[in-house]
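Next up: the structures, one after another.
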Structure 1
Amino acid sequence: MTWWLWFVFGCGLLVLELFSPSGFYLFVLGLSGILVGLLAMTGLPIPFWGQWLTYGLFSIVLLVGLREELARRFFANSRDVSDELTGKRVKLTTEIAAGADGSGELRGTVWKVHNAGPQALRSGSSCPIDRIDGLTLFVSKED
């Protein structure tokens, strides 16, 4: 392949990265394509299969060495939902026995609520969220 086709291929993958939540996989693959294009531009007589082999090697090296670091730096400030909701109050829409599941409303959305406490919780009461597991809110007492 000529060098400019590798540039087009690499830049195309970089553009796709902008429009997809791939976690820097397409970025690394696009960067590998551009690097092979630069290598081909130098005039080294690399056969077609050798260019693809080089592309694969560059991709593996950059995936292992660069992708995780990029993801860590760019996504370091993303917050977990459990961190955001722990301590907030959920209004129970059903009565929930001790150790049982029911439902509650939080921010206009109905959630599955698990009573982790020793006593039953009344419908309409407001309970602080102790922890979150998946889509289940765990509460233990009402106020």
Structure 2
Amino acid sequence: MKANDKIFSVEKSEESSGFLLWQVTTLWQREIKNILAPLDLTHPQFVLMASLMWLSQQQETVTQIDISNHSKIDPMTTSTVLRTLQAKGFIGRKEHATDTRAKTVVMLDAGKKVAKQAIKVVEKFDHDFFSVLGGKVKDLNKKLNILIRS
């Protein structure tokens, strides 16, 4: 390919926001996978359990859709992962009291135990991983929230 055949809009790959986000996410997810493996949890399982724990502290009843919306995991994947967590004895699901289309989700004692352990190790890893940013972590979070909400 000729040097003057410009394909990319950037001169260096380090100038591509999407590529940088991909690289950071890949590195971060690889380590998350490693720290969750001893707890027999996948990253999506952890995210849904943590979302359920968070939402359960905020509201009386938590539905699958609540968890899906909070985690940004699509509803079908959420349902599949919750089914696996139910089979592991970590959560319970039942029909919603007033909405026949919805399922409510509750954390069982075994799930609470594992979720608390997982949250502890993930939060420590997050702290260590992002500590290289020093005082700029809050700024990063603000910018990430802008992207999430757009």
Structure 3
Amino acid sequence: MGTLHDKLESDFLTAYKAKEEVRVSVLRMLKTAIKNRQIELRAEPSDDEVLDLISRQLKQRKESIEQFRAANREDLAVKEEVELIILQEYMPEALSSEAVKALVDVTIAELGADGIKDMGRVMGAITSAYKGRVDGKELSALVRSKLAG
């Protein structure tokens, strides 16, 4: 099987031929971000690096949705939500809340973390091992409450 980048290229061509304007637009923006990253690295970005780029675009969409809703611009919020759904297709399946809680407990025990000072180590261990599968805000709140309590 090819890389995530290969899949994005293939999906872009399929969407382009099918005249799926929104998908083409979303994938074109993503392709541009990947190309810029490729220039920075002077090499083909790994799947993890592509996932990071997708994660950043997902975060931007979520923030835009909140801002548009706060400004009573439901039309723009809906457009962003459609783009968010398209981007989400390329992310690995997210872990359930229960799985994240168990993972936090296990990681804290494995690292011997015993206070808020260890939050960075716990967060880093989980986010690198489960890239794209854990919501950063949820994880941060959970780790903070476990280490503070």
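The numbers here are math on the coordinates, done by the rules we state, and not lab data. Given the structure is predicted, the values throughout are model-derived calculations rather than measurements.
Couple of notes before you dig in:
- Identity of the structure behind 28, 58, 14 (criterion: P(r) over Cα pairs in 10 Å bins from 0, in percent, for residues 68-107 alone, calculated), options 1, 2, 3: 2
- Structure responsible for -20000, with helix-only ellipticity at 222 nm (-39500 (n - 2.57) for each DSSP H run of 4 or more, over all residues; to 500) calculated and labels 1, 2, 3 on offer: 2
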